[in-house]
Structure I
């Protein structure tokens, strides 16, 4: 993997809007974005045991980051002021993942279309 890779739920309106926002804010297009239902995503994830489709994956240098840790890694290569969020990494993962999971669980409430995220 030359570039870092983000695998996301490309059928979720909230997720697609989030990725669109990230694409405008990252530095020098250093991330490859792939929808989680593509063959390429399956190829990237075949070496990892994690297959949860309700999370975001960040792959870098043969390492995989999930949920809040993936978001923090993405923030670290975004333009100022968004790169400041990388400092949330000092907070323990279970606490960050609690908030990540809350947002993931309620993400359809953040969009106008109610049947986002596979109806969840």
Structure II
């Protein structure tokens, strides 16, 4: 009986990289086969990378960038937005705590006004 491959859930940056890789390749007028040949990898691996089913090494990132005539940084997404509400809540909590613990009356007043306005328009969750 053949072993089944384990599904790996990659970080959001992998999806962003996959989109950038595909976009830059297309902008350069290259086919997947062209990129594969220039980067010394298989065409199927290019498809896997562009589908975000694999994360490449830094060495391969450099080879892909060279093959595309760009920099490794140009293939990475600018920012990966938090897709998890827990992460987003924690970021907000830390930012608010920093302001609340400060002695800056103007910031505290602005935060108070902002939170009052947001709470007026935010629907209540049914817990």
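Computed from the coordinates by the stated procedures, all read-outs in this text should not be read as laboratory data. This one's a predicted model, so the numbers in the text were calculated from it and none came from an experiment. Cβ atoms are built from the backbone, for glycine too; each structure is taken alone.
When Rg/Rh (Cα atoms, Kirkwood Rh) is calculated for each of structures I, II, structure II comes out greatest.
Of the structures labelled I, II, which one yields -19500 when helix-only ellipticity at 222 nm (-39500 (n - 2.57) for each DSSP H run of 4 or more, over all residues; to 500) is computed from its coordinates? Present the calculation step by step, with values, prior to reporting the outcome.
Working: I: -10500; II: -19500.
This value belongs to structure II.
For FRET efficiency 1/(1 + (r/R0)^6) of positions 45 and 85 (r between Cβ atoms, R0 = 30 Å, to 0.05), the calculated result is 0.30, so let me know which of I, II that is. Structure II accounts for this read-out.
Ranked by relative contact order in percent (Cα under 8 Å, 6 or more apart), which of I, II sits at the highest value?
Details: I: 30; II: 23.
Across I, II, relative contact order in percent (Cα under 8 Å, 6 or more apart) peaks for I.
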